[in-house]
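K.L.:
Have a look at these structures, which come just after this line.
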Structure P
Amino acid sequence: MIRIQNITKRFGDYLALEGIDLEIEPGEFIALLGPSGSGKTTLLRIIAGLEFQDSGQVFFNGDDVSERGVGERHVGFVFQQYALFRHMTVAENVAFGLSVRRKDRPSKADIRARAEHLLRLVQLDGLGHRYPGQLSGGQRQRVALARALAIEPRLLLLDEPFGALDAKVRKDLRRWLRDLHKQMGLTSIFVTHDQEEALELADRVVVMDHGRIDQVGTPEQVYMEPATPFVSHFVGETNLLPSGIHVRPHDIEIVADGGLPVMIDNVFRKGGVWRIEGTIAQHDQVVEIDLDASLVAPAPGETVQIRPRRVRNFQE
């Protein structure tokens with residue numbers, strides 16, 4: 001188990017983290033989700049031992065590692081920019097962490113066998129002789145992951161690992177990484193600002209804002225039961241209706257009467273739904289509605305009546 005206890009971190013006058021408490025179970029896949037400046041990368045670096053907290057403690061399986069550096073924590077780290085050695089082959093990059101060990105260094109044959117095994121695991125067998133510059137972005141990120149796994153870390157940390165890749169490659173790698181995580185029984189923590197990535201990959205999502213944790217929960221809990229207005233707006237799409245009511249676009253229905261009048265401004269296709277943008281006349285408030293694309297959508301200029309099916313009211 002990884003336990004983060006009352007972590008606070010400042011950079012000069014800037015409060016990056018304040019009173020962070022978090023427990024991570026063995027084998028969990030955890031997403032640290034938040035906008036720029038939320039503290040998610042700082043927290044990841046403190047867990048790794050790349051940064052040190054001003055106060056608070058970090059425990060790995062009950063062992064206080066708060067004052068130990070990254071070399072003593074036995075973690076694997078994958079960065080957005082790969083950080084591969086261009087002058088080394090793919091196989092040499094993967095084996096690097098084993099080759100530089102001062103003690104308990106495996107034999108050259110064992111290191112070579114380990115690198116070959118990991119390249120098969122990340123579906124890059126046969127490419128060990130190539131150099132990073134001869135690979136695609138997605139392949140290079142797999143090499144970076146294989147290198148992180150070579151030391152058999154007790155914890156895998158990923159800092160926006162897919163941020164530099166195009167959308168199609170990101171989606172393919174997300175699916176692949178999730179399968180690999182399950183296959184190896186890893187405990188993994190990854191940083192992302194991409195809500196879709198967090199909801200798709202994580203067992204639990206830690207939503208952060210301004211150095212604090214707003215909510216910890218399963219993707220379903222965070223999306224369907226946001227704990228704060230910030231989570232409601234940041235995770236998924238949310239309309240703010242009169243009286244402070246939060247409602248998702250897919251939780252609004254168009255009714256014949258008895259609803260809230262909305263003037264339709266724009267209609268466009270969004271996958272399997274019509275996305276309808278309108279204005280609540282008496283409040284001059286914009287609202288977005290999702291309507292099943294098999295139905296006839298109202299035209300711009302029409303007035304319809306809407307009724308929320310499911311709402312969140314944070315003023316209660």
Structure Q
Amino acid sequence: MENIFIPFISMIITLVITPIIGKFNKKNGVFGVDLHKKERFDVPEAGGIALLLGTIPILSIYYILSRDLYILMFIFPVTIIGVVGLIDDLYNMPQILKTAACLLGGVPLLFFIKDTTLNLILFKMNLGLLYYIIVPIGITAASNLTNLLAGFNGEEIGLGVISTLSLSICIFLLGDIKTSIYLLTFTLAFLAFLTYNKFPAKIFPGDTGTLIVGATIASFSIIKNIEIIGAILLFPQIMEFLFKSIRRFGGKKYGPTKVDNEGILHPQSYLSVANLLTSHLKLTEKKLVLIIWFIGAIFGLISIIITYFVMVN
């Protein structure tokens with residue numbers, strides 16, 4: 001149980017280095033515009049670097065001290081996906097190249113897989129060699145899903161806190177305390193980053209941060225053979241993907257959500273999770289994000305209930 005301190009060390013490191021990275025990035029021209037405000041400001045981008053530096057080094061040191069090979073199962077995917085996100089933030093990678101690079105994030109997991117059974121709650125299916133193809137695709141899909149439902153202050157990182165905390169509880173219920181603590185390392189790092197990313201945001205995670213969230217959820221879900229739980233946790237992002245797929249099929253491009261003088265969001269006429277909410281409710285950015293977090297929490301609760309009543313032996 002000596003690893004119980006790792007999440008809190010990670011949180012402290014992330015709290016300390018996030019503003020430093022924010023200042024460095026802005027000074028070097030790595031910033032974006034905060035679109036959903038009455039007055040628009042330049043905000044440092046690629047803040048997800050803080051998430052990498054707040055988690056991977058401390059976990060790597062613990063691996064060196066403990067020789068727990070289990071740690072490598074999630075260090076490699078998260079690091080590779082995070083680096084892909086950073087390169088995209090700095091150099092704007094073509095989507096095809098970005099997707100191909102994300103596929104590499106799932107490759108290290110293949111060396112640790114012992115069970116090729118897919119747990120679908122009500123029944124299990126042994127996929128054999130097909131499972132080795134699905135793993136890199138799953139890592140890539142999850143990483144890009146968390147990158148889709150984004151754009152409002154604290155939205156994606158807040159969902160990351162909720163999803164990884166829920167997944168950690170699920171893993172704990174399955175009797176694997178060690179892995180649940182390892183996952184909490186990322187949860188508390190996300191929470192620390194959220195203190196700077198919540199409304200009004202002082203730093204954006206960029207693709208570096210959003211891709212890491214998805215890679216973390218996918219990696220731990222695959223490690224514990226509870227892929228279906230990971231899919232449930234990502235349901236809001238899956239809905240966003242379906243909405244955007246419909247929009248692209250229509251072939252029409254739209255601009256960003258408009259903001260009036262009172263800070264109320266007025267959506268464009270296209271399907272998205274945010275637009276469904278703002279088209280029926282008068283919402284500011286802050287209230288919208290709180291509702292999206294609440295939706296994420298509902299699916300987090302569903303995942304915990306399913307784990308406890310169906311998957312716990």
Structure R
Amino acid sequence: MKVEIYGLIKKEPFQKALYCAQDLYEAHPKIFQKPEIHGLLEFDWTAYLFVKKRELGGRYWKYTSPVLVILNNEVLGSDEDFRKWAEENHSCYDYRPLALYSTLGNEAYINTLYERNRIFVSMLITIGGERCGPLLFELYSDILPKTCENFRALCTGEKGLVPKNEVESYKMHYKGTLFFRLVRNGWIQGGDVLHSRGNDGCSIYGRTFEDENFAIKHDRRGILSMANAGRHTNDSQFFITLAPTPWMDNLYVAFGRVIEGSLTLDLMEEVPTQNERPTKDICISEIQIMDPKDLSTKLC
């Protein structure tokens with residue numbers, strides 16, 4: 001028998017289903033294949049579940065469990081459905097304490113991020129001065145080190161002020177800047193470190209810097225990419241895709257993605273616009289680099 005498990009890697013129900021599948025495999029190796037385990041981060045899980053709900057329809061439109069168990073290519077349901085089935089059909093019971101699953105979930109989440117050896121950026125977004133929610137980005141610093149370093153430094157504000165002319169200076173920090181352009185089902189753009197209007201920006205390498213590479217595709221919602229005014233004109237402006245935008249490939253340098261914050265991005269996209277400008281301020285109110293080994297560094 002084939003068992004597949006998809007779910008939020010950090011959540012107790014996912015860990016329960018995972019260990020139930022392992023228990024069945026170890027107890028009955030001639031009956032069960034090695035289980036296929038897919039521990040997902042929040043943004044990927046939300047996208048997976050949305051597609052699955054459309055595929056299954058019916059009662060699954062209201063499905064809220066953070067795990068989905070598939071048995072022999074047929075959906076069985078949640079961790080509770082799986083455990084009940086395991087008990088009734090194979091006398092497989094769970095004697096582990098709930099607190100253990102919480103610990104296992106946290107460890108799995110931390111290890112997943114740490115093993116990627118990438119930069120993680122945590123943002124807190126406000127809309128119209130009211131809290132909206134957090135976003136967590138994974139930067140592909142192993143693939144685009146120069147582009148990611150530009151973004152990272154602008155997240156910390158470590159470069160301070162950079163003079164533009166005799167009276168104006170770029171504040172080299174994303175904190176307090178606005179998302180100034182919103183194209184529904186397209187992208188949302190920010191990163192103007194002068195006036196947040198969308199007509200200026202500055203990189204840490206000088207006014208602009210070159211296109212590093214086009215290895216990352218704009219193939220899904222949540223891709224983080226550099227805005228530009230043509231080839232080799234990257235500065236501080238960036239955007240987040242709100243849908244797959246393959247026409248952007250080889251035109252804009254994608255360098256990261258949203259891994260947590262589905263609801264936050266949904267709320268940002270819902271802000272009314274006039275000529276593609278949000279009618280309410282969508283602001284980066286707080287921002288910091290997240291240390292995967294220290295969850296207190298993640299804004300929430």
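Computed from the coordinates by the stated procedures, all read-outs in this text should not be read as laboratory data. If you're wondering where the values come from, they're calculated on a predicted model, not measured in any experiment. Cβ atoms are built from the backbone, for glycine too; each structure is taken alone.
K.L.:
Identify which of structures P, Q, R gives the largest calculated value of mean projected area of the Cα convex hull in nm². Present the calculation step by step, with values, prior to reporting the outcome.
P.N.:
On the way: P: 20.3; Q: 16.2; R: 17.7.
Structure P gives the largest value of mean projected area of the Cα convex hull in nm² among P, Q, R.
K.L.:
Shifting gears a bit: Which of P, Q, R yields 0.15 for FRET efficiency 1/(1 + (r/R0)^6) of positions 93 and 181 (r between Cβ atoms, R0 = 41 Å, to 0.05), as computed? Before the final figure, lay out the partial values.
P.N.:
Details: P: 1.00; Q: 0.75; R: 0.15.
The structure behind it is R.
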